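Each structure below appears as structure tokens.
What follows is calculated from the coordinates using simple rules that are stated; it is not laboratory data. Please read all numbers here as calculations on a predicted model, not as lab measurements. Cβ atoms are built from the backbone, for glycine too; each structure is taken alone.
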Structure P
Amino acid sequence: MDKLEMRYTLLAAKARKKMSWDDIGNAVGMSPVWVASACYGMNSASQDIADKLCDTLGVESDVAEALVAFPTKAWDEAIPQDPFIYRLYEVVGVYGETLKDVVQEKFGDGIMSAIDFSMEVEKIEDPKGDRVLLTLNGKFLPYKSW
């Protein structure tokens, strides 16, 4: 089974079981954001976590093999059409250079790791309209000179 077939199998099982990412994350002892990313094929899971995911969602063991396999992290280079993803793309387009400049003023020349990284998603209730709070927490990796 490849990552794409794995993704469809896991998302179908999630829908069939009517489970949220929070439910699944709690069941396997991992962040719901990370679990979703692994199910979408963008991260690999340990054998233990892959087995727990398969048990939780009631899918066959060949799915666990695909979950453990190292992913090729690639995505469509076209501008995203989904409004939510497009708005994140827009945020990076509008504020990307600003964020880079501010981070580099504070830390020096380098990047934020997406490998040594975590992310949280919170709902902030607000009478003027609920808010989405995304927390991106990545290790700073300075560029080296040699």
Structure Q
Amino acid sequence: MELPPVDRTILVALQQNSRITNRELASRVGLAESTTHERVRRLVDAGVVTRFTADLDPGALGRPMQALIAVQLRPQSAEVVTRFLDAVVGDPCVLDATVLSGETDVQIRVAVASSEALRRFAWQKVTSVPSVRSIQTHIVYEHRRGPGLAETGD
């Protein structure tokens, strides 16, 4: 979807702070408040903005350790992947899960309180799903977010 530059500027501001006031947003993009409000509403209605959220620091919430768990499933099918995701994504330590191509079928990013909590999740939750063939766990040393989709223009 091709967006005008002003909408991209709005999206950049919303990615930086989804709680920005409409007044401040209008000032930043150089439009009237009513016009800015309408543009944001259209971006939401079009499905460009899917939700407004708070970015939380897992460490500040007692979960300083993050890990990526690469999961291989067998047999490979959409139904198996869906059942696996349904079994694990609801766990509070799961930050996100991504379905991939290649050797790894699903990658789960988790935030946990300790290595023991990570072991418990991996062994008791992930490997208890019958379709799991293997897992490989990687400790995250550092996590940074990119600028976001709105800034790239691609």
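Comparing Rg/Rh (Cα atoms, Kirkwood Rh) across structures P, Q, the highest figure is found for Q.
When mean count of other Cβ atoms within 10 Å over residues 47-54 is calculated for each of the structures P, Q, which structure yields the highest value?
Details: P: 18.2; Q: 9.9.
Once mean count of other Cβ atoms within 10 Å over residues 47-54 is worked out for each structure, P has the highest.
Out of P, Q, choose the structure whose coordinates give FRET efficiency 1/(1 + (r/R0)^6) of positions 39 and 111 (r between Cβ atoms, R0 = 41 Å, to 0.05) equal to 0.95 when calculated. Kindly include the intermediate steps, with their values, before the conclusion.
On the way: P: 0.95; Q: 0.75.
It traces back to P.
Among candidates P, Q, the computation of FRET efficiency 1/(1 + (r/R0)^6) of positions 63 and 127 (r between Cβ atoms, R0 = 41 Å, to 0.05) that gave 1.00 used structure Q.
To which of P, Q does the computed value 18 (relative contact order in percent (Cα under 8 Å, 6 or more apart)) belong? List each step's numbers first, then the result.
Values: P: 18; Q: 27.
Clearly, the read-out refers to P.
Of structures P, Q, which gives -10000 when helix-only ellipticity at 222 nm (-39500 (n - 2.57) for each DSSP H run of 4 or more, over all residues; to 500) is computed from the coordinates? Only structure Q yields this read-out.
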